[in-house]
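Take a look at these structures.
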Structure P
Amino acid sequence: MESSRRVAYLVLSIILVNWTCLAKAANNTGLGASFIFGDSLVDAGNNNYLQTLSKANIAPNGIDFKASGGNPTGRYSNGRTIGDIVGEELGTSNYAIPFLAPNATGKSILNGVNYASGGGGILNATGRIFVNRIGMDVQVDYFNITRKQFDKLLGPSKAKEYIMKKSIFSVTVGANDFLNNYLLPVLSIGARISESPDAFVDDMINHFRNQLTRLYQLDARKFVIGNVGPIGCIPYQKTLNQLKQDQCVDLPNKLAAQYNGRLKDLLAELNDNLPGSTFVYANVYALVMELITNYKKYGFTTSSKACCGNGGQFAGIIPCGPTSSMCSDRSAHVFWDPYHPSEAANLILAKKLIDGDTSHISPMNLRQLRDH
């Protein structure tokens, strides 16, 4: 009698455990896969596998990244990127895996794949100063490979539904097209003489239209596109131009604002012209500017000095590496290094994109997009 009761308890326990696992899986079905495209703001380690001058797989990068035990992963941050945090908050059980990582095969890709690359841009010439990087055209080519893998893993009809209905495509790109192309003194002086800002932005928008349309043709339907942030306010630009703490460089910010206006129009056009698509515009410029201007309100002590870097008043010339000086309280800095936000800043930005109102993200936020 006692042993049969034990068996009954054991069976009941197994059933309950299975139910719990199924319930968790059901909750996680909210977001199937997170596909991440873009530049170093969201690169999760693709550049580790390239012969490139743009790398972040050196200490102290990743010092606060719990999943690696504080070891560098190739993320250009002390911790998680915005892409990592968004995926976590929306219910994927693992971070999107870098496309070039050797373990980006089989079922590990079902949570999503990260194609982003430090130095990458919309235009193919962008970032050539780094020798190698993956621009948007090649990132879309790489997704085409993943798309075929999904057909093999799930079967064509399930794969199509999973990608169209359950997955989000996030694209954070454009800053390098200005910083490491148009505004780069050595490489672009010829381009700037021959191409006005209007013509350059036109070029970006036309290329980006094609890239996003190609993703749509590969069954992407839910998109979130980040605009270009206030690149004239990053520690690198402020140090280079010897500005005061509360000043930003005018030209890069003007170019970003000009592109952002055109980007908003492009997304409205794509929403109208590509049936069943939802293109969400993430106003990263306004969100980052708010953090930079009102940093004290968010618990930061500085929004002009890099936590990790060397050179000039704002430690803004030499990227973060083993010989860099590092601040004692990483959560008190808006910027981790001369270019990229700290994990503390990424957390605030991500939460506003996930649950924010239409002044931050429109026509809907990321939680609404997931459930749309």
Structure Q
Amino acid sequence: MIDFSIPSDTAALRDEIRSFVIDEIVPFETDPRLTQHGPTDELRSELVELARKRGLLTFQAPARFGGREPSHLDQAVLYEAAGWSTLGPIALNCAAPDEGNMYLLGKVATEEQAEEYLRPVIDGRQRSVFAMTEPFGAGSDPGQLATTAVFDGENYTITGTKWLITGATGAKTWIIMADVQANPHGPAGPTLFLCDGDHPGIVIERVMNTMDRNYVEGHGVVALEGVVLPPAAVLGEVGQALRYAQLRLAPARLTHCMRWLGAAERAHSIAVDYARTRTAFGKPIGEHQGVSFMLADNEIALQQSRLAIWWACWHLDQGAKGRHESSMVKAVVSEDLFQVADRCVQILGGMGISDETPVAMIFRDIRAFRLYDGPTEVHKYAIGRQALRGRGA
């Protein structure tokens, strides 16, 4: 039986989150600390404390760390509410990359690693990064990993360049992907390492100017200049980084979709209000067929996106890995929500390309979302290969 009802406790928490975001977080959207490179760490800390006071901080954390540990389906409802403002997930500590990193560390880290690197992130005391992407190496194809780790039997020495590393400036918990070179002392291959952001050899060269501005401290270019780490810094097993990355990416693709569904819904609500009150040629513009059709297309796209997300979340909750399902949802939802935002800009006209409303910011940020965790084309390539193998393969 298919049941689309939302449990009462989840609905109540959704409403509490949405009210919190509207009442306490939306006013910060015009704060000067929301810069071209995203919210500053100072602004983030202030927002986090507001969520802490409301008892809403890191609601998605595992129960053993004091969180509510909602199912994936519950998360879909709650993250959509959080995404009403692009600052909402930051305040609630369920924004990328921290949310995905917390999920990965909760699954793979040892107890000692979790206490040192995970718990402070869950507590909102520090931020984290996932340092995989490289300018001419790992990205959509992580198999092109160029950063190396040389093991001499006692320590690993990591050398390489990373870029588009979200939140690198000021982050304390670092997950670094590097290719352990063949050696006589143990296994080799792509490996994840944990370390502190202040560790010698981690050099943040600059923060990139990008079209989005919703991630704390933006996206950095990082040089790894002989970062020396002990075997205890290995996250999981040597040579298993790509498997762990997939463990992180399948749910992270969906949480991206959930948050941006909330933002697109916000943009649509602004466009609807404008279409009711703005007149042209003798009547509200919403009564003109061209605008009403755009509003209808938005309504359809938002609901289709919501149902697609719920479908993939259901699979994850049943124990599936969700790689295929999350690729399908990421591909369609990222494209459809961008179209929603684009129609909202069009409906608002001149106001839509200004900062008089958050719609222009949402439009830019959702355009960037189409590339997060793999562009649409990469996901379609994987989906097509799965179709050739047979849907049940």
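Every number in this text was worked out from the coordinates using simple rules, so none of it is lab data. Just so it is clear, the structure is predicted and the values come from calculations on it, not from any experiment. Cβ atoms are built from the backbone, for glycine too; each structure is taken alone.
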Q | At a computed 38 (percent of Cα pairs over 27 Å apart, for residues 228-363 alone), which of P, Q | A | Q
**Q.** Answer label among P, Q for the case where Cα extents along the principal axes in Å, for residues 220-259 alone, calculated from the coordinates, equals 44, 17, 15
**A.** P
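Can you tell which of P, Q yields 20.8 when mean count of other Cβ atoms within 10 Å over residues 92-99 is derived from it?
On the way: P: 20.8; Q: 26.1.
Only one of P, Q returns 20.8 for mean count of other Cβ atoms within 10 Å over residues 92-99, namely P.
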Q. 0.60 is what came out when FRET efficiency 1/(1 + (r/R0)^6) of positions 52 and 308 (r between Cβ atoms, R0 = 35 Å, to 0.05) was calculated for one structure; which of P, Q is it?
A. Q
Q: Determine which structure produced the value 28.1 for mean count of other Cβ atoms within 10 Å over residues 116-123, calculated from the coordinates; the candidates are P, Q.
A: P
Q: Supply the structure label, taken from P, Q, corresponding to distance in nm of label points 7 Å out along Cα→Cβ at positions 156 and 172 with the calculated value 2.2.
A: Q
